[in-house]
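Visitor: Dropping the structures in below, format is structure tokens.
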Structure 1
Amino acid sequence: MMQPSALLTGLMTAIAAASTFAAPPTALGKGEGQLNIIAWAGYIERGETDKAYDWVTGFEKQSGCKVNVKTAATSDEMVSLMKAGGHDLVTASGDASLRLVASKLVQDINPALIPSWKNVDPRLQNASWHTVDGKHYGTPYQWGPNVLMYNTTVFKKAPDSWSVVFEAQNLPDGKPNKGRVQAYDGAIYIADAALYLMSKKPELGIKDPYELNEKQYAAVTELLRGQKALTHRYWHDATVQINDFKNEGVAASGSWGYMVNTLKSEKKPIASVIPKEGATGWADTTMLHSAAKNVNCAYLWMEHSLSDKLQAPLAEWFGTNPVTVAACKAKAPGGSDFCKINGFADFKKIKFWKTPEGKCATQGTCVPYSKWALDYIAIQGGR
């Protein structure tokens, strides 16, 4: 896990101060010939894993922009890579996007230069994780829930609660869950524990899993310290988690549709569910670096990213949901009803990732992300 950068407690104040950006372009020129993107693994495919899933080659031929991809395993790593520079775009989740804005690492875009902007799902077009003071800092890319993935040999019936990963107990096969469950290797996972306690302990008064006062935060971190003894691994690498479910006896964990779909495609006894407490989730945004050298290619890619040619196969491939409603009716390479499978209708069940701030809406003062980051490292280390 990358060392997280400290987040200013007054995040929104920093965002307001970020108004010194140069105005976005009003017209595009010829593509620069290349484009450098930071993305989650599996997000930008050119047919190397499966030739049927390729939304890069056609773009390169049409635009003349060669796409170079640097994969990142966590949002904190994405922020660090953007600070290092040399990249044009990043597919940032909601727990990173406002940090990038506050740090002046991304610039606002001109939606008028992206003809397909009008097709973006209305639920996402002005989402708070990429829209600040009426300005859009990027183009929606994909979204989805953090599902509870489980082994169907162990669970003959889908588990209905996140308690199977947070509380010591025997699983349906009669064996303890100790060493058979996993937790996410990122401080934003504190919100998953908070979401569970919203239902488990309503007396705590948690209204938003990303807005925790000191008392609520103490209860959540206490739960996570207890979970440490149960945890087989803190995962952030999709390939490693897939292997753990196949070969290490892991029975349940928070996960993404990508891992669920991959294991199912290999005929493994795997399924997923959104438990009764709901789920956290992510809505990713393609954001433009404030010092991007390939702005024309970046805008061409953002337009391409909203096309059915990308949205449909990516949603099927990664187990995510498209950001355009029309893409749900498009045919993906595998022919699946990916919007139904991936929970397009579950939008309201999801508490989307966002950066925890010191000043919050549900109560006066909350614990900021900088403390989340430091404490989660300590929890992982057994402290």
Structure 2
Amino acid sequence: MSLDIFWFLPTSGDTRYLGKADAARPATNAYLRQIAVAVDQLGYDGILIPTGSGCLDPWVTASTVATVTQRIKLLVALRTALTQPTAAARQAATLDQVSNGRLLVNVVAGGDAAELAGDGIFLDHDARYDEASEFLTIWRELLAGKTVNFTGQHHTVRDARNFFPPVQTPHPGIYFGGSSPAAHELAAEHVDAYLTWGEPPAAVAEKIADVRARAAKYGRTVRFGVRLHVIVRETSEAAWAAADALIEHIDDDTIAKVQARYAQMDSEGQRRMTALHKGRRDQLEVSPNLWAGVGLVRGGAGTALVGDPHTVAARLKEYADLGVDSFVLSGYPHLEEAYRFAELVFPLLPGKAELRPQGKIVTGGPFDASTLADAPAVEQEAA
């Protein structure tokens, strides 16, 4: 089975070390396009463009990277409560046309209530998922070419139509992630692919089983994916050293403040991420090669697979054996790590190609290729 491998576009900024200001990179459009072009050329299947008050607008960003890429899917975050389904349908159809059928939509309903209040969203936890369900009911029918009349608690439309059909039929694929029962029900009823953050395989298996059973009640099937960071090096020792280096500039006071902030959220997914490490540095390997150090100070996806290429590929296969066929990956900094993961791990994954030239010595010198090709073998004299 071929796996879909997506890479994360860091629209809130990038860094080499967490917690170190002078290691940061701003989220300029030029930098994001560099990453997108690299991901496109390296053979990834797509990029995830996130949303949030600290992120650049995902739809504007997607429109800019669509013009400099050729083949990757654009998995663009859509917070349903921030817009109306008719306007969002036009927007999706337009971007699908611009990208020649490469749009995927990542529906976002959960999050931080305090941040959402700044965006004018004052719905409680379960109400946010009820709103998203109404939104998707209208959105899906509009993009399928129907005239929609709908009266709901959150959305009402009369004779709504979308006059600009998408390239994909009946609509671009819908991805979604959430850990609560309300989120699982939304996934079961509406989405094409359910994404979970990188929890231990047993916990992921439980989520898959629950969503799959709920979807069956609607006569539907759902695909599954995992969102993870990756820290891959030629050796296991080098990979774990890189993981330690990533968080070496974070002090305990910062961790405590960040974890106290996360504890105030009503996000079930964030609660589960925090429960993996409990804010402690001494219990970060929560499953073989699954490291929760990123989650000490980063909200959302907080775990990374750490190891040499064969080990990381094997851990990905463990998830695939559960029914996962998509991975949304990232690494710090995102440009360099996109290359590193593709070069080291792609040759070990089904459906992915070897990127490095085989049997050829490459030094980067302007005369080295012909010199090395013509050089006679050097005989070693006996000592």
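Visitor: Determine which structure produced the value 3.8 for distance in nm of label points 7 Å out along Cα→Cβ at positions 85 and 365, calculated from the coordinates; the candidates are 1, 2.
Guide: Only structure 1 yields this read-out.
Visitor: Can you tell which of 1, 2 yields -12500 when helix-only ellipticity at 222 nm (-39500 (n - 2.57) for each DSSP H run of 4 or more, over all residues; to 500) is derived from it?
Guide: Answer for the origin of the read-out: 2.
Visitor: Suppose you compute Kirkwood radius over Cα pairs in Å for every structure in 1, 2: which one lands on 21.3?
Guide: 1
Visitor: With P(r) over Cα pairs in 5 Å bins from 0, in percent, for residues 37-204 alone derived from the coordinates and found to be 1, 8, 17, 20, 21, 16, 10, 4, 1, 0, which of 1, 2 does the value describe?
Guide: 2
Visitor: Output the label of whichever structure in 1, 2 has the greatest value of relative contact order in percent (Cα under 8 Å, 6 or more apart).
Guide: If we compare relative contact order in percent (Cα under 8 Å, 6 or more apart) over 1, 2, the biggest value is for 1.
Visitor: Which one of 1, 2 has distance in nm of label points 7 Å out along Cα→Cβ at positions 301 and 325, as calculated from the coordinates, equal to 2.9?
Guide: This value belongs to structure 1.
None of the figures in this text is laboratory data; all of them are computed from the coordinates on show. As the structure is a computational prediction, the values presented were derived from the model and not from experiment. Cβ atoms are built from the backbone, for glycine too; each structure is taken alone.
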